[in-house]
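S.K.: Structures given as structure tokens follow.
Derivation of every value follows stated rules applied to the coordinates shown; laboratory data play no part. All values reported here derive from a predicted model rather than from experimental measurement. Cβ atoms are built from the backbone, for glycine too; each structure is taken alone.
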Structure 1
Amino acid sequence: MNILKRTIEATISKYLKGNETKILFVWGPRRSGKTTLINKLARELGVTKFNFDLQSDREKFAPRREVLEAIAKENKVILIDEVQNFPEATVMLKILFDEFKIKVIATGSSELRQKSSKEFDTLAGRFNEIYCLPLSVFEVLENEKPKASEMGEFKTKLAKKLQIYGAYPEVYTKDDLNEKERIDLLQHMLDAYVLKDVIDIYDLKNTKLAKDILTKIALQLGSEVSVREIADSLGASPSTVSNYIEIFIKNYILISLPSFKTNIRKAISENRKLYFYDLGIRNILIQDFRDLDFRQDKGGVFENLIISELEKMRKLQNAKINIYFYREYGGKEVDVIIEDYKKNYTTIEIKSKSGIAKKIFPLPNTLHVITSQNYLEKIEEVLKGK
């Protein structure tokens, strides 16, 4: 299995076939498959792809009407990779939309609005956005198409692989790599792309601190994160640590799970939990690739897997939901609360092995238990119709 069919390809196909001329942004981290996707589109459509990592391509898009008119005439669709690298991108895109109504698909490894929020506001009403993230379990399922008789073994192997090496396409699809080569690839991705991208875009001054903060978070999966405790342990200010964490969240490295607040005084937590979009990146941070049966953190790792899948599916489906956790005085806790736009609640207990969940959440809800045996079916079930 090499080039995978991605869920968002259906959305892109619909956009290309329809009358919509709004700019289509495809957001996601580096190495998540955006470039592979846009290269595939360029081949299928017979058009040029412009790579804004290259100065020569950026220079072709000077934000002047006569320059952009020539590009619009030469291309039935404009494909741009790494759009955030062009300081005048918002001005250029606004001219393309307002003057020429040409379809534009632009990928970015960090959202353009984070670098120039005031300028990005001028694009209001002129764009739609979708996400290209590390592979979801359903994308793997759609591509591998196991037989019904093989499904049990497939689910077990898939969960194990994703929990140890993660779901970046480059890591997942290279079946010829041995364990050391796969770990080396993850180390390269962390240093050369995941961290470097964030450091460069936001001009962060302390690469070591960024990595140390992520490592501290990686070591406390499933626990509430105290910014002050992390700051004290690293000799940094709480505001600096908080700023770094927000950048990691905005750039699809971390997932924030806030505490659900009710008017009932039993709900106490003011902190949030942080999880990783990709467990391979998490494991390379702590340098632990042991079999899950020999790891004390296996419960937290499986919890991260499920929460990352829920978050990926939320973005892929554009589901109108909020995701929380819930904790009461006395330590009673619910792993996941899903709140839809009608204030209907689904509660989820995540257990690496089978078990019974008690009803703790004080509002009317539907309770599910997700285990390593039923995770595919349950994730699909809890998000159906959201």
Structure 2
Amino acid sequence: MERRKDNKGRVLHTGECQRKDGTYTYKYKDVRGKWHSTSAPTLERLREKERIIEQTISHGIDYSSKKITILDAVKRHVEVKSRTIKSSSLKNYNNLIHMLEREDFAYKNVRDINATNAQLWLSDMQAEGYAYDTIGDVKTIVCAAFKRLCNDKFLLFNPFDFKLNEAIRNTSKKRQALTPKQQEQLLEFLLNDNIGLKYYDEVIVLLWTGMRASEFCGLTVKDIDFENGFVHVRRQLKKEHGIYTVEETKTESGNRSIPMIGSAYDSLRRIVAQRKKQPAIFHVGEHSQFLFLTNRNMPKTGQQLHDDLKRIVERHNKQYPNNPLPKITPHILRHTFCTNMAANNIAPTAIQYMMGHASYKTTADVYTHPDAEFAMQEMKKLQA
């Protein structure tokens, strides 16, 4: 059977035809089985449209209906991303989807959204009590979903392509690093408290390595290299719904070796010596002999670290109500490590490496907290 051709002798694909006026038409079925058609002045333009239509139909979005909600777009974006991201990131995305499902604005047609009503929506969320960082997460995922629509030629511009502080006030509080005095106060309390003493070495390691809680929990005996003086960070340990899982580090830069000096070396010596006395009965995949265990000899989790530190602060403040410690979390100890390194003039690239950041901008913007006292110390150097 001879295949149909246009007036230039080119073979036409299934669904294509050429009109008497020389233009071209393509007929196709959408995801619901309904027929549609689209036209173009040239065969090349038509096939570009076909490529987009086929791509979007295979993605499960009915672009032909011209009615896609913000929620639809976000769900599709997450579906595509889910093939390449970690389970923890996917969980965060799904939590944001559940949040969007409670927002009336998320059911609006994406074609009806402009920069003004996008910004007003975020402003309304802040008025309803949502935290600045939470709204930032929502904006990030919605912006990415709209960018995908633009790339698919469904939209011409992205109405969420603006800075968050152009729409709402930044009400988030920066995490504060512990001052040198607070660090001394914390460690002295742990050393002299019969319950706090068992947490002393763990706090020292967090303070002197700056590891993320999940990285800290993922350490095994094999990761401690006393001969060369390094802690090798190779994984994260997490626990969800009672099940332990091991994941790669948060970023590629998170796979690193942190120098083990001073108090951290001594603390890790004691921890490893104690750990080697205990049998390696618990495995997560191929990994065993996790360094930090609960009273039941199970690997500690980030949440348990958080709870331990909370109890330590509560116990301290109950005994010393006139000299209380601030809130302390594993992340605040990580902040403190970074700030200590910066205050001691450690090279910025070295701090970036030890923190496991791909960019020093993250290190400088988020983790270091210069203050008036720091500025005074720096100015005094001019008099030296």
Structure 3
Amino acid sequence: MQGIQMVDLKTQYQKIKTEVDKAVIDVLESSAFIGGKPIQEFATNLSNYLGVKHVIPCANGTDALQIALMALQLQPGDEVITPSFTYIATTEVVALLRLKPVFVEVDPSTFCMDIVSLRQAITPKTKAIVPVHLYGQSANMEEILSIANEYKIPVIEDNAQAIGCNYYFKDGTKKKSGTMGLMGTTSFFPSKNLGAYGDGGAIFTNDDALATHLKMIANHGQSVRYYHDLVGCNSRLDTVQAAVLNIKLKYLDEYIAARQQAAAYYDMAFANHNRLSTPAIARFTNHVYHQYTITIKGENTRILRDGLIEFLSAKNIPCMIYYPVPGHRQKMFEYMGGQDADLPITDWLTDRVFSLPIHTELQVEQLEYISKTVLNYFEQHQ
């Protein structure tokens, strides 16, 4: 059996090696490493795939969030509502811009922003809402947008983990995650469902004027070279990464299907287990499984989970905790009283979640070995 990894990028590369190698060599031969033709080609192709008017490529997913917030022209102390149960980048950029992150709860089943908690967190200082489509499924965007429209608050979707996910509105309308708010952002970090061979990110919007503004911010605040109208930053997707992403975009739906197939195997293996709760899928979304995250039920969950990770490691099976410390418990937010946030569900999940390998190249033999090993551990710890 081939060695098990959380993400197997090498085997995935081997399957598209001829296309990728040619595309990269074409960039090297053109010497257009910055601003080359593949960048606009990729932006156009991704725009068509998502059904959104504008895709603005940038250097990484964190930059995408920062640029989107900068485009709102907020003032120091303005509040941005976001889950605590997410990767730190979501809230880090809020603090970096001298804004105040306001942490809210997540739904214990879907791990995405809780609607009641969102409404309770809104104040006159609330200037943005940033839902996170965590692990690969969409937050409840219809309800979030309804609340945001009621209070006239812009929504920026953090879509770093759910590109390609579908959201279904009550009227039957289907949209891709990341395209429903005023802006959406994503990351092309190599392990993502649509991953580059280095860093990369993008911002999405249907607003023409805002798209122009975002492009200027990402390019030192200029639309004409050497004439800087805004305070911006330097955030570019390079041509090599765009060339790679343009190829991988063609296979994104195939990659998603492979992840869904692996997840279905896990679902069946762990069905009705008295200590394991497999990922729930909300009625309004599908799941593209950037992560396959299980919640341990019952008592002594942290001890049980730590033992599981050690047990799996001894069997050469990687296992991760996403995330061991939520935003409001991070030292970086002590100055603003982050630890005073009352988020019992977030704290509850932090003690219970673990993620198993999930990627496009998992073989049935590997899935069987992983599943049986997990079940064996819990049989020993009843």
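S.K.: Please compute mean count of other Cβ atoms within 10 Å over residues 129-136 for structures 1, 2, 3 and give me the label with the greatest value. Mind dumping the intermediate values first?
M.R.: Working: 1: 22.1; 2: 15.4; 3: 27.2.
That would be structure 3.
S.K.: While we're here: By the measure relative contact order in percent (Cα under 8 Å, 6 or more apart), tell me the structure among 1, 2, 3 with the highest figure.
M.R.: That would be structure 3.
S.K.: Work out the source of 3.5 here, i.e. which of 1, 2, 3 gives that when distance in nm of label points 7 Å out along Cα→Cβ at positions 33 and 345 is computed. Don't jump to the answer; show the numbers that get you there.
M.R.: Numbers: 1: 3.5; 2: 7.7; 3: 4.8.
Computing distance in nm of label points 7 Å out along Cα→Cβ at positions 33 and 345 on every structure in 1, 2, 3 gives 3.5 only for 1.
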